[in-house]
Structure I
Amino acid sequence: MRFRLALVICVFILVAAGGGSAQSLSSLLSKSQFENLLKHRNDAACPAKGFYTYEAFIQAARSFGAFGTTGDTNTRKKEIAAFFGQTSHETTGGWPTAPDGPFAWGYCFKEERGSSDRYRGRGPIQLTHDYNYGQAGRAIGVDLRNNPDLVANDPVISFKTALWFWMTPQAPKPSAHDVIIGRWRPSAADTAARRVPGYGVITNIINGGIECGKGNITPQMQDRIGFYRRYCSVLAVNPGDNLDCANQRPFA
């Protein structure tokens, strides 16, 4: 009896903590919803046609158990929407008059166009620079520094690199995961720089030096927000406040 009680308590603790199972993630994002979010990714005009699959995403997420499993249902939905919002901007094939609108064309590309750099952008987060390939590879157990094309050739590895970037803080930046689940608390320096919790500071984490602190919402920023709003609508969750980083100073 004591053993059974202890087992029940352990299971309860794992579930309450967001246990990290792919099953709990798939309970919030079904395959049909995934197809709806990224509905034109397999269009004939998309170079990534057939590459990004629901199964590869769920398999990759098993290596990052807290993703999409932390917090209440709305928090978990927001994280899914935010992740796909940011990565869809990085891989978009949309244009203003695109069928179903520009925000139905995420994940059209799997690598940066027109670049001869060996460490060019690849995958959902458009992983760049040799040090990022090195760090991501060590984290997921693959030598990406010597084999960067794996990110564009293996969909599970591709998703893993994006999830690694999402889940990993790189000082002075917090992780996007900690921001979207409400765990991040701005420091005095963050407050002075007008960096506040919300989707906007995730844009700052990803590309703040180019997009943030300009006093207006740039087209890139608007694209990120457009994807996020659409995905929140599909998942039936409020996107929250502070969606842009127009007045935030970039992280150092």
Structure II
Amino acid sequence: MNNIKQLLNNKYDSHVMPFLWMHGEEESVIRTYMEKIHQASIRSVCIESRPHEGFLQEKWWQDVAFIIEECEKRDMTFWILDDKHFPTGYAAGEIEKNHRHLQKIFLNFTKLDFVGPKKNAGIMLDWLVSAGRPSILDAESTKEEAHDAFQPEILSVVAARKTAFKEIEEDTLIDLTSFINKKTLYWDMPDGEWSIYVFFTTQDGGEASMQGYLNPLVPEATDVLLDTVYEPHFILSIEKKKEQKC
């Protein structure tokens, strides 16, 4: 009964928070949007940054400032999606552009088959785990690019005796990780057919829509998101509060 009385007296909580898709419209259009939302008895809004071409640029800050003014005038609250892409972690492309070594990391493996016996066989693991085999055509890459590029880490190497095509004898599994020396595996391979599995980290994997996303397990990666997206919005909110006091 109390809820009905509150509704009849236009007193109620706001339970709807629509997305306001930002496309870089004119100021008058944005203010009209806010007016219509308020007239629909909606007291909160979430601004959606994905379609805005000028995200984190001057036009974006102007648009956000208009919305803040409208919310203050109409006693409304508002939220901001915290990245250029959904879900969070893209950092407005900053990771992909300038911090590639901080991108998401995946676990992968590759396999090669050999026939023994081979005394002190040497297998160059670096070639197996790289995104592409080294080529003389890559010689033009700059030192800066090479330094920033992600370097795969070899985690372990395991061998198993083959019993048939794509089949192994599990009881013969041998951990060869300790036989790695400077990314080359040295092993006295016994007689017979052997499959050697190399497990390594890589940045190739996951959904195509999340390529270039930060590695959330690395503090330095999340710092890029905070510095790129969160900090500028926080500074804007502080500036708006100072304007109110003046």
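What follows is calculated from the coordinates using simple rules that are stated; it is not laboratory data. No experiment lies behind these values; they were computed from the predicted model shown. Cβ atoms are built from the backbone, for glycine too; each structure is taken alone.
When distance in nm of label points 7 Å out along Cα→Cβ at positions 56 and 96 is computed for each of I, II, which one produces 1.2? Corresponding structure: II.
Using the calculated result 20.8 for mean count of other Cβ atoms within 10 Å over residues 152-159, pick out the matching structure from I, II. Before the final figure, lay out the partial values.
Working: I: 20.8; II: 17.1.
The read-out comes from structure I.
Source structure of the calculated read-out (helix-only ellipticity at 222 nm (-39500 (n - 2.57) for each DSSP H run of 4 or more, over all residues; to 500), -8500) within I, II: II. Set I, II, criterion Cα Rg over 2.2 N^0.38 Å: the highest-scoring structure is II.
For which of I, II does log10 I(q)/I(0) by the Debye sum over Cα atoms at q = 0.12, 0.18, 0.19, 0.20 Å⁻¹, for residues 64-207 alone, calculated from the coordinates, equal -0.68, -1.09, -1.14, -1.20? Let's see the in-between values first.
On the way: I: -0.52, -1.10, -1.18, -1.25; II: -0.68, -1.09, -1.14, -1.20.
This figure was derived from II.
For the set I, II, ranking by distance in nm of label points 7 Å out along Cα→Cβ at positions 112 and 176 places I highest.
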